[in-house]
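**Q** Please go over the structures that come below.
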Structure I
Amino acid sequence: MLFSMIIPVYNAEKYLHEAIDSLIHQTIDFKQNVEIILVDDGSTDQSKEICQSYVTQYPSNIKYLYRENAGPGSARNTGLDHVSSHSDCIGFLDADDLLSKETLEKVSSFFSQHADVQLAVIPLYHFERIDTPHRLNYRFEQGDRVINILEEYKGIHFHIGGCFFKAEHFLTNPHLRFQTDIKFWEDALFINTFLLEHKQYGVVSEAKYHYRRRVDEDSLVSNAWYQKSRYTEMIRRCYLTLINESKHRYHEILPYVQFLITYHLRLYLFPKNNPIIYEVLTKPKQDEFFEEFVQLIQLFDTKYIKEQDMPFYYKTYLLNLSENGWPYKEKISPKKIEKQKVVITDCSFRGLKWKMKGHFKNKEYFMQANDRLFIKVKDKITYLPKAEIPGKLRIIWGTVVRNYEHTGFETTVPFYRSKFQFGLETESGRKYYLNKVNLKKL
């Protein structure tokens, strides 16, 4: 099997050797089975010289193409235009990332066993600044298999690095290319438009894509959030494009598409991202984005919010927007408050007394400065002394979504009061009776 590996290169002199070497030193024979297409996207460092040195060593296996800077999507398109006509498989590797040495062998074996599969992907692992598996690697826990997106809607995929496509599909369809007039998400849009057509993809569990999280990445990634096109244009050109493609093919927004876009929308809520909109956009443009963001959320079933692996306050925020629209509206239901709990984080028995500390969970209601927690034993109510709880304030677009400042307590109770009920008294004097506790069973 001949692999055509496309590497967009832009000022990658520090990492390019490692990326190329990870392909040269695969467990399959490099000269017989691999061609590398290096697309220099207008680099101004020594990337060109590095690429040319590899071409000199492997003139039959490595192609070098230079072009004026136009972005990674356009560079990948250039690479696709230069894939050899006898190629069997096209893969993508970023110039600062690596493949595990058995990757191509494992992918080749997978395709030989699944002739009807057009796309295979491998698990992604971060390295350098952080050393963690990607949060979507749960798809690989069952080993090599085929994921049908109509049946397994949580099996979402975004990242072009580590994607391997059957080459015949591209060689016979020159219009199948990355969109070049968008600055973000062009790879996710490309992959998922492809999946809406083919409905399935393979996962190759024993290979690894090593995704470099560079030390300077925070500043690089943050810069993307300072682009105006990252907001309303992103919704219209990316998310809605995928939604419309789903409607066109299936006459509905597939659960896969709903889950995938909801997963990606959480990025807008992150503490380091969500305040930037006030610096980038004018007030009218902010309002336009917020309105279209909410309209997008309201297209989806709320179950796809509830099923996301993200903090509860993100879910609560999105669910509120879905139900009540923009601007964010606080709606406090007494029934919901009474379902909340007080959590005991530490409890010990000393000197015929229970010593305990904890906090109110603050999910449906944020405790205010003059609110009080209490415990009730039979008809006796005892108010709990407050204790400071360390924890970060979370604000999304002007709304406090997490704040433990007033929720903590630390107290002692006599040994014979091991059974009681927690309660919350608000500043207005209204009492809510919460969870019951037996300290002997903690």
Structure II
Amino acid sequence: MNLKNKKVLVVGAGRSGLAAVKKLLELDSNVILTDKQDYGKLEGLSELGLVPSQLVLGRIPEWEEVQAELIVLSPGVSPKLPFIQAGIALGVPVWSEVELALRDNPAKKVGITGTNGKTTTTTLIGELAKETGRPAVVAGNIGVALSGHADKLSEKGIIVAELSSFQLELIDELRLNIAILLNITPDHLDRHATIENYLAAKARIFENQTSEDLAILNWDDPAVRALGPSLKARVLYFSPSTYLKEGISLRGEDVVYSENGKVTRVLDRKELQIRGSHNLENVMASIGAARELGLSFSEIAEGLRQFKGVEHRQEIVGTFDGILYINDSKGTNPDAAEKALYAFAEQPIVLIAGGKNKGLDFHDFMKIVKERVKSVVILGMAADEMEQAAKEVGVPRIVRAGSFEEGVKLATAEAVAGDVVLLSPACTSWDMFKSYEERGEFFKELVRRHYREPIS
């Protein structure tokens, strides 16, 4: 689609929206930007040089004042808004920023989605992609907008993109050469309403693949595994729990790659620096992508041995007075937080949980908390429903905090030498912070600030 002189409406002036505007201006599109926030609250907008006639800010507009030939939607914006629905009713296409960024890009495209593990897998594949010697860009839902970062790559380049359900539900012609679906557990039901709708959005990652492409699927997730037979791409499964005659799995403690009757040992799982069975899933998916990108098994093994994980995902802040502090701020749903609880199951845990809920139920999560946690410190908008669930399942020690800072202090007071203080909120950060990154950074600051001061 030639976008020169086309009237394009960009909805949302966050990171993705601003990147989309910049790209569209470079394509000589006639851009209109709208956001419910006022001009003074939007960072980076002044640098784009938009004139007042190109801005509709501080409110939700009517279609008549923003009508366009294309709508580009930021991930956090619902397509159900009335003015967007009015455009859709008129046949106006609606794209995610990902579609705008990648649909005509000639580089090799690797897309990673799933409820949990996306960022770790994306980062790991990005590190392995660099070992090919080809130009590589890591972007998407990982915190860097694809528009503007992937534009200069040729067919020799590699794009490694973390893709959320919000981004995938609005793709059009985007084709991923390697597409990975890690897992599906309930999440974002405030947006998708049902788990079936959520899975359908995630599964769009495979929609435009051909027989020349590769789909990598989690054998251990029944909903994910069931997609395999219907896909047009070649399918590669991985499993930490079941030995696969074809695919990536465990044989004893060895991670092995089985193909056409040949079994190749990649490395011993104990050589990995990242903990937990969920990270073994991430590693296996990454091995499949790296092989498709042309790396040898020895090159892949060395890259895996060097990988230390990502910030805000089971990140070690430090051990102070014998207490281990872990920043898992990226644990924004119950399933992600459960994985962190299992990863540190050998030590008593003081859990800090709470924030803004995404329409999810906490009862099953609190059953795990009851089994694994010494005490739980609850805070944020979801505190009431989280506490109610904890009481109903019989969590023995529940502590309420009025603020995030108080929550960290109370957790520290609950802990003794040999314990783990784990921030894994099972909620988004949007009630108190702009992002899970900001929440994680503040947690680390509070921990380190406490241990710089005399302890009474």
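**Q** Computing semi-axes √(5λ) of the Cα gyration tensor in Å gives 35, 30, 20 for which of I, II?
**A** II
**Q** Here's something else I'd like to know. Matching task: 0.7 is the computed value of distance in nm of label points 7 Å out along Cα→Cβ at positions 141 and 309. Pick the structure from I, II.
**A** I
**Q** Consider the structures I, II: one of them gives 21.9 for mean count of other Cβ atoms within 10 Å over residues 157-164 as calculated from the coordinates. Say which.
**A** I
**Q** A follow-up question, please. Once mean count of other Cβ atoms within 10 Å over residues 253-260 is calculated for every structure in I, II, which label goes with the largest value?
**A** By mean count of other Cβ atoms within 10 Å over residues 253-260, the leading structure of I, II is I.
**Q** Upon calculation of FRET efficiency 1/(1 + (r/R0)^6) of positions 37 and 365 (r between Cβ atoms, R0 = 35 Å, to 0.05) from the atomic coordinates, which of the structures I, II produces 0.05?
**A** Working through the options, I get structure I.
Here, each number is a calculation from the coordinates, and none is a lab measurement. Bear in mind the structure is a predicted one, so any value in this text is a computation, not a measurement. Cβ atoms are built from the backbone, for glycine too; each structure is taken alone.
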